[in-house]
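Each in structure tokens, the structures are laid out below.
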Structure I
Amino acid sequence: MHGRGVRRGDVVTLVLPNWREFFVVHSAIGLIGGVVNPLLPKVGTPEIAHILRTAESRFVFAAADLRENSPWHRVIAAAEGLDSILGIVPVRSGTNSLADILEEPWEQRFPLDPVVVDARERDTVTFTSGTESLPKGVVHSHQTTMFVLRAYLDKVLGLNGSDSVFMPSPICHASGMAWGLRAAIHAGVPLILQDKWNPDTALRLIDEHRCTYTLAATPFIIDMLGAKARGAGSGETLRYVASGGAAIPRHLVAEVRENFSAELMAVFGASETYVTTATRPGAPDDILATDGEPLPGVQVAIVDESGRELPRGEEGEIVTRGPQVFLGYLGDPDLTHRAFRGDWYRFGDLGRIDENGMLHVTGRIKDIVIRGGENISVREVEELLINHPNVASAAVVGYPDPRLGERCCAVVVPTAGTEVDLQELNSYLVGRGLAKYKLPERLEVFDEMPMTATGKIRKADLRRQIAGSDDE
């Protein structure tokens, strides 16, 4: 990278699975003072193009294999016409790959002077889906990142040299990178990665490497419990299992304790704030069933529509401020402004704080579906659906799922004289670049949509009608 002209402050994009090469590239970016831009390998070409352009990426490392639609092929297509990119390196391709570069005596060819960066400079740019139709770039500094790592790992968990981290979640995702890769670096402990999810393999890796800590969404945890019941492994070395992105069922806390002798602890936050609240080891079950208390040095409040702080027990909008809050959305000051009320970041979630100071998340203001911990912008899917020739009107809502938390349901009013089916609609969406994990998994066909007086679809009514059809 340095030989190609990448310098301090330049953005480097990584489109890599949970491979050890990610660690090598991540370390190299830090060595030259660059900014890490992780990107999930499953993201489609249109999103990659948007991210590369918005981030003004200077260099890209992408997974390559024999598939015609590998991440590297998608990056090549997305980067067409972007003159800012100095290089695109295929990883594990077998030709001119990262492995070849690592064999070169680069210390002699490219002598590097130490790069000193200010703690307030950009550290990462992570693109996340939300209520906007295109991913937005969340900018964190070295300071915000280091604060959260110290606050959670040192002051809440107390990880030490005897621990080891298991990370099945993608380290190209904000949570996987922070609480997998960077947690292990910060604590100075081994990191065990799993590329493709398989609960039997997960337990084998945990047992083989005596892993003590992991952070995973509830579907992963439920799968591992099932794997243990099948005799795939024991998981007996686990001490801490943290989970966020969806509510943790109370029974799951007991099952993890009984089967793994581990503490299942909730974390709540966002890409914009990392972990903001957490339950602590050794807390009683009624506390473990909450979303936890603020990390040391972090403030959380519940406010009404005017921004007035509400007393304990009352439901309102969850806001936070503190050293963990991001710098803003890349290239979008208006969106950044809307995300704050004064110096308080607005999650877009509803909640209350109980008499013990514990947060309870009760709902969402933002119009997203959280499937297995992944945010899906319903607006993005809806905007594609309404362009289908057989669709007169469309809405996407979440419906409950015991494993993933939520799945996407498309509600469609067909154009006169036409019919629609889920398989054909999803083929249409994939053909227009929608990532497969965002596809609707259920279709409901209505004669007309429930509407407000101002012409907006009443999504609350849709959710109730869908739930009612499940009960019939």
Structure II
Amino acid sequence: MIHDATPSWSGYNYQGKVAIHYMLCHIIDKLGADPAYTFQGDSIVLENNEDFELFANGNLVSFHQVKAYAEQSFSSYDDALFGLALNLYSQPGPVGYIHTWKSINFPAGQSLQQAIAAFVQVLINEHVTTPANSTIFKAVNRIKNRNKTARIIGQAFETFTVDQVNDALQLIVADPSLAISRIQIYLYGGDACCSIDDINELIKSKLVDILAMRGGVNTTKQVDSVFHYLLETLDSYVTERHLNKQNNELLHIDVHDVLAILDADFDDVSSEYLAIKFKERFFCLFDEFMSNPDYYTAPEDLDDFVCNLSQIRYSLMSAKPDKLFAYYKNFSPAVRFEGRTNVDQAFAVNENGIADVLLKIFNSLDFQCCENDADQNKLVYRSQSHPENYYLPTTINDKSPTKIAKALIANTRIVVDLYEVNHLIYDGPQVMSLYEQVARHTTPPQLIGIEEREPRDEYFGKLRLIPIQQAMDELNAD
């Protein structure tokens, strides 16, 4: 089973890219005002009080919430904005921003600040009418199964009494300068949101601006390389941050480290760069899938909602780029890769197979049935009532049994790499044993001797293709 021991953040997802974009904008603003600005003490911190925070000269200057929701109603964002207000109330100096990939629709006739104030006022009114059953009461008394709003209050006002929380909320409404007036929607060139389709190019445009300002190498190759190495730098930071979360000392990404990447020479195309580029595209497909209403719909009530797809994404995020590509090869048993570490083939990935099949499988199947063998770069679903059954999620989107069988038989590496797998989940119409197909295509590839043919034939004799729905039914039968 996959356990929640990985961070939900990554340098490769939308939230991480927004943090990079904001840091680049900070660099541009400072250099524009003073070309000799040293950036001493300038940094960002992720996953502390908010999604990320900016420090300048060692001082906290802004809190940032990043929400990658397809939904646009204010109710999808009210808890995040409320939490932002509580953090600002406790910190008189900084400002707060919310970043979204879709614009927020506020209640009729209300601005951002008015909508937040109305949300807080509802909590105050509720406490007046039902004090022993109010959200405030449940937050302070840590009532079991309290809602997300109550948990936010409890986290922000950990030592407060019920009366102290109520007084604080009344002050927040009565004096907007204490918190609410310092909350803004972050604007991207005047736009109140930035879509997943635009964030990459927006970051690259900021890199072009900084390279021009600092007189660095300003080629398309340099910009693309810096972009991808920034993603990996942030991703490595997130992993370290997660592993050291109990440490009281904050881990900062220093602006000087970002500038060092900008100054590096990326003239040669390395396998590391190609692997990083693959990882960025792989997780971008997750975001595109989740923003497509034809593929993915989150419930209106996100409280306590557990998303199968997100849980798998969190698990794979911790894999280094070259390891992730090894996972991809195992997800693609019908693809024959030339060499076990030939990462340049990342650009030959079957994106339709990832988006239309693999991610659909991740989204449909219960993540609690999943086993992730990080040492072998292998993620499978396992039947609890029939533990001998291993279900491999694949990118196979071909519906021709003959073509699939030919491709699998030609790919001799899977006999070793996936020896225990006896079910391949694909986007086909029916369950199909490969035994007959193997019998029809017994001509072995050249240089394959009897020693390799026997385990190969035995392996394919037990292997079957299984549609997504059938795999769901069998795993749910447990």
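Structures I, II were compared on distance in nm of label points 7 Å out along Cα→Cβ at positions 18 and 282, and the highest value belongs to I.
Between structures I, II, the greatest calculated value of mean projected area of the Cα convex hull in nm² is seen in II. Thinking of I, II, which structure, once helix-only ellipticity at 222 nm (-39500 (n - 2.57) for each DSSP H run of 4 or more, over all residues; to 500) is computed, gives back -7500? So the calculation was done on I. Comparing Kirkwood radius over Cα pairs in Å, for residues 90-329 alone across structures I, II, the highest value is found for II.
From which structure (I, II) was relative contact order in percent (Cα under 8 Å, 6 or more apart) calculated, if the value obtained is 11? Of the options listed, only I reproduces it.
Where a number appears in this text, it was derived from the coordinates with a stated rule and is not lab data. Note that the coordinates shown come from a computational prediction; the quantities given were computed from them, not determined experimentally. Cβ atoms are built from the backbone, for glycine too; each structure is taken alone.
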